1. So Rg and Dmax of the Cα atoms in Å, computed for just one structure, reads 17.5, 51; which one of 1, 2 is that?
2. Comparing 1, 2, where is relative contact order in percent (Cα under 8 Å, 6 or more apart) highest?
3. Upon calculation of FRET efficiency 1/(1 + (r/R0)^6) of positions 69 and 173 (r between Cβ atoms, R0 = 41 Å, to 0.05) from the atomic coordinates, which of the structures 1, 2 produces 1.00?
4. Which structure, out of 1, 2, was helix-only ellipticity at 222 nm (-39500 (n - 2.57) for each DSSP H run of 4 or more, over all residues; to 500) derived from, given a value of -13500?
5. Between 1, 2, which one scores greatest on distance in nm of label points 7 Å out along Cα→Cβ at positions 21 and 229?
Structure 1
Amino acid sequence: MKIAFSTNAFKRYSLEDSIKEIAAIGYEGVEILCDVPHAYPPEFSEKKIQSIKNLLSRNNLQISNLNAFTLYAVGDTYHPSWIEDDEKSRETRVKHTIDCIHMAKKIGAKNISTEPGGPVNGADNHSFAHLEKLFINGLLRASEIAEKQGIKILVEPEPFLLLENSKQFKSFIKKVNSEYVKLNFDIGHFFCVSEDPAQLVYELVDYTDHFHLADIAQDRVHHHLIPGLGAIDFAQVFEAMDEIGYSGFVTVELYPYQSNPVEAAQKTFDYLRDIAK
């Protein structure tokens, strides 16, 4: 496997400085935030794309993923979501995803990640089936573009959102039935909902195209920690990845550490290097 770091911990830095800091530590890849202040598509020009591609090349960094989850440019962490009551808001999410697909093609990324529907309490009292249908309908529209561009859309289950756990995801992905919609396997998120990430590596192998990594405390509250400060057995998870022959990227996602992202990235790099030996 290859280790990357997400720029969503570097929101107080420019994208250029984020890339330089991540490269200097020794990471092989970088996940780029497709939102303000880094790479929100409407504000990310062709000239900027080429400049970032050149910078990545000079720093020997690959793009692990484009993070299209948050939408602070027009909303917040989750909104506008795929399952808003308001059709215009849902369209904003679909358009953002399509814009990120086009940007991925131009900048040389293979995949983008998105939210698993959105917060259920953000919609009126609709049934799960109704909300899932809204999500699938919007996602399939985006996946048509993804297929034409050769870009994967990776859905990331998260606590308290429409898709929280592996059972829900497996049911959902069979209904989508697209080779261009896969799983962004967030190790910490599955741990939060009382699942065993190591076991899920085997169970979800057919769907997983990318991993997110952060530690979680023993109480399983959804708060990203520097690996080693929580309760996840990463050695066991990595062993499972080795056994399935995973050779893609694992991206460290530590957005709570915006006051000290370089320190967090360095501590994580040192920890992962030691346990991956």
Structure 2
Amino acid sequence: MQQTTESVRFDHVYKAFVARGSEPVLALRDVTFQARPGEFVSLVGPSGCGKSTCLNLLAGLDSPSDGTVAHDGDPVHGVNTSVGYITQEDNLLPWRSLRGNVELSMELRGVPRRERRDRAQEFIELVGLAGFEEHYPHQLSGGMRKRAGIIRTLVYDSGVVLMDEPFGPLDAQTRVILQAELLRLWERSRPTVLFVTHDLVEAIALSDRILVFTGNPGTIKRDYRVDLPRPRDPFHIHETPGFGELHDALWSDIRVEIEHARGVS
């Protein structure tokens, strides 16, 4: 694998979906961006603008119609097992305990039993789930299941983590708590993160950069650098100097796209 200063690269990427008997529908149009090692990059924009499609292309779950998607300098061809993927659903295996679910990715990689047990326990304790190791998913709250899903991916220790609205279904209080925990876990090893969200406050609290997508077909309208100091406290991010100006700029960009899609002049 060649050396690169980019963990992720999208180079003039187009993606069209074709349904039987229908004309192709263009989801992505000329998407170009890079993410450096250790960057936390959020993708925001109107619904249906192709944000999740970008994650699926990098994960190798789909392929671009044109252009190149690369991971660590190599084009992605087929399923990319070198990235972690956290979806909106926790996707915990119901027949496995919390500990068994957290250990799963390491087990698939052939990590020795003692090593994966110790590493899983470390992460379980980091997110406050000690004492629930032998509980099954149906015995855990929504927030606890989200914590388990996150550490199951982060314990895999991949250099790139994809997150598709992982906190979307949760109540506001639990979301902020998990944002703080995610930042604390991310700071430990600094993987590159591509994070899809509709929550602009969440994007600002977490990110180094925020990519604003246009409406369908999605392309990148603006690339914002988040210069707010780290470490950040999601509970008080509104009080950080510069937050309001950045939030207003982001919302202004996205509002134009939403109104355009609705035909509002």
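1. 1
2. Numbers: 1: 20; 2: 25.
Sorting by relative contact order in percent (Cα under 8 Å, 6 or more apart) in descending order puts 2 first.
3. 1
4. Going through each structure in turn, the value belongs to 1.
5. On the way: 1: 1.5; 2: 6.2.
Going through 1, 2 one by one, distance in nm of label points 7 Å out along Cα→Cβ at positions 21 and 229 is largest in 2.
Taken together, the values in this text are just the output of simple stated rules run on the coordinates, not laboratory data. Keep in mind the model is a prediction, meaning the values are calculated, not measured. Cβ atoms are built from the backbone, for glycine too; each structure is taken alone.
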